Structure 1
Amino acid sequence: MATLSSARRVVVKIGSALLVDRETGDLRGDWLHSLAADVAMLKSRGTDVILVSSGSIALGRGVLALHGTDLPLEQSQAAAAVGQIRLARAYEEALTPHGITTAQVLVTLEDSANRRRYLNSRATLETLLGFGVVPIVNENDTIATDEIRYGDNDRLAAQVAVTVGADRLVLLSDVDGFYSANPNDDPTARRYDVIEEITAEIEAMAGDAGSGLSKGGMKTKLMAAQTATAAGCAMAITEGSRWNPLRGLEDGAPATWFTAQLDPHAARKRWIAAMKPRGQITVDAGAARALDNGKSLLPAGVARVEGEFGRGDPVSILDERGHKLGQGLSRYTALEAEKIRGHHSTEIEEVLGYPGRAALIHRDDMAL
C-alpha cells in the first residue's frame, strides 16, 4: 500500500468545508496552521508539495454577506474575487512561520485541455517547485464559465497531479475513504483500505455524481482516482477535518488508497509515445548522443524541421539517417523551430524577437 513517507511529490486537495466554518463563514485558522505543520514536515524530508484549495467563494460570501444556497454566476465570481486574496493571504500567514514561500496559481479546464497552456502551466509549476515554493492552486472562479470549468477540485487536483508528475494525491474529504455504499444510509457499508483496480463494480458503488458525502459526491473522487492512477500517481481519500490530517494519514488514520500500476515518469513517457506526431525534427549526431544520455533537445542540435505543428504538439525525433529515436512535445511552432534550428539557446531572443525557452523539446516531454 502506498504511503506518504516515501513520496517524492504530493498534491493535496482541501475542500472548502474543511477550510471555512459553514455557520460563520470564518476561516478555520487553527486547522489551517495544523495543516501547515504537516506540509512543513513533508518539505523537511525533501518532498515537493502542491495544495489544491477550495474556499475562495466561501470566504468571499461571508465578506459580502451573500446568503442562500445557489448564487447567480456573477455573484459567485464576485465572491471568488474577494475570497481569493484572503485565501492566498491565509496560506501565506500559515506557512511563512515554517520558512515556506507560497504562490497562488489560478487555472481553468482550458489550461489542461490546450497543450500549449498545459506546457506553460507545467513549466511554471516545475519552476516554483524548483525554488522550494508551495503553490496554492485553485480554479479561477472569477472568470471561469461552465464551459471551461472543472466544476470540482477533486478532478482539478488529479489533473494537477498528472501535470507535475506527482506520485501521491491526497483528497482531504468529509469521509474517511471509499465505501461500498453511503455509510450514512447503509449501516452495512464497508470501507476499502486499498483498491488496486477500478472495476465496473467499484464504479457502480460510487453512485451518481451528485451523491456521496462531499461536494460532487464520491463519483468525482473515483474519476479523480482514474485520472491519477493512470498517470502513475497513487491516490488516497481520507477524512480531513481532524488537526494534522496528513500526519494522521501517515500514522495510519482510516483511508482508502488507490494503487498506481506505473510510476509517473513511465506513465508520462507512454502517453507521449502513443500520440500521433504532427511533424518531424531531424537532429545531428551530437544531439543524438546527448538525447541518449538523458539531455533535452536544444535548437543547436536540430538539422531539419518538417511538418506543420504548434507549441505542445507531438513531433517525431529522427537521426541523420532517418531512424526514429522517439518523439516529444515541441515547445515551439514549426515556423519558430525552423528559425532557431542550429542556433545556441542564448541566441533565441535575438532570432525570434522575443524570449523563448532554452530547450526545443525538454527531456521530461520526450519518449525515446
Structure 2
Amino acid sequence: MIRRLEDHRRIVVKIGSALLVDRATGDIQWPWLESLAADVARLMQLGCEVLLVSSGAIALGRGKLGLPKRALALEESQAAASVGQIALARAYSEILGKHGYTAAQVLLTLDDTEDRRRYLNARATLGTLMDHRAIPIINENDTVATTEIRYGDNDRLAARVATMVGADCLVLLSDIDGLYTAPPNQDPNADFIPLVARISPEIEAMAGGAGSELSRGGMKTKIDAGKIATDGGTAMVITLGKRMSPLAAISAGEKATWFLPAADPVTARKKWIAGSLDDRGTIAIDAGAARALRTGKSLLPAGCTRIEGTFHRGDAVRIVGPAGEELGRGLVAFDASDALAILGRKTHEIEAILGYTGRKEMIHRDHMVLRGE
C-alpha cells in the first residue's frame, strides 16, 4: 500500500523554517536546499508535478533586520516577512534554475482557501503554472495576515493546497521521522507507527507540541493536516527532513509514517468543505440525527440540539455528535438566529416560526462531508 514518491502524479512538499534556515546565522542552509532541489528535479524529470509549501520568510527576514530571537510582535513579523519573502524567492529561483526549472512565488491568505471564489482562482493559477512545468513556491502572506485571518502554520496550509490542486501525495518534512505513540524525546519507550489507515481519536491523542522557536507547528498540526489531506483523497507522509536528499530517502525506504487516503475521494466541492478551517460555528445533534447522517440523510432541524457561533446562510459549520465529537462539516442553510429559532422543531413548523418558507434541511446532504468520506 505504501508507494515510492515517484509513483505519485502530483506531490506537495511542506518545508519548515527549522530545516531551511540556520538557527545560528539566520541564513539559508544551502547544502541542504541544494539536495532538496536535486530531489525535486529528479521527480519532475520522471513526470511528477511538484509544489513546495515553504516556511522561512520570517526566519530569514528577522536575521536580516537584526530582530531578537524571541516571539515577535505582529508588526515585527510582518516586517520580517516582507524582507524574507524576497530572499526566499531568490533562493528557490536560483537553486531550481540550476536544474532548468522555473520557480513561481504564490502567497496565500486564509481567505484565499476559505472563500469559494478565491479558492477557485488560486487553484486555476496553480494549475496554469504546473501546465507550464513551473514549480510553485507557496507560503502564507505574512506581510498582511493577522492573527484573526491567518493559518498560523504551513502544515495545514500545505494540506489545503494539496486538496485544492488534487494532489495524490502530501509530504511533511519534519524534525522527527514520523508518528510515535508518545513524543519520543519525552518517552523513550514510545513506539514508532509506520502506517495510519485512519486518523482516529487515539491517533490524535498521540500528537505533541512545537519543536523550536523557528517552528510554529508540532505533531498536532501535522495530524490536523492529515485529516484535511486524507479526507480529500490525498495520501500523506511524515518523515525526517533534516537528512540530505530527504525526498529520495523516502523512496529508499527510510523511516516515515504514511497516512492512507479515504477510500472514496470526495468531489471538488466537498473537498473544499471538508478542508475548511474557517468554520463559523457549531451545530450539535442528537444520536438519532447522527445515525441518519451516516445513512446518507440530510440534517433536519428536529435533530439539532445546540447552536454555537455567529454564522450566516452558506457558511461552513462543524457538526458534532452527542459526546461533542466532530462528525463532519457542512454549509448551513440558515443564519444563526434563525437556526436557533427552529432548533429541535419539525420541518412543517419552519414557515410559521420564521415567517418565510426556508429550506427543509438545516444542512443538505449535498453540502455536507462526514469524517472518513
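Structure above, values below:
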| item | result |
| --- | --- |
| Which entry (1, 2) yields the derived value 2.4 for distance in nm of label points 7 Å out along Cα→Cβ at positions 56 and 176 | 2 |
| Test item: FRET efficiency 1/(1 + (r/R0)^6) of positions 80 and 120 (r between Cβ atoms, R0 = 25 Å, to 0.05) calculated as 0.20, pick one of 1, 2 | 2 |
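Every number here is computed from the coordinates shown, using simple stated rules; none is lab data. None of the values given here were measured: they were computed from a predicted structure. Cβ atoms are built from the backbone, for glycine too; each structure is taken alone.
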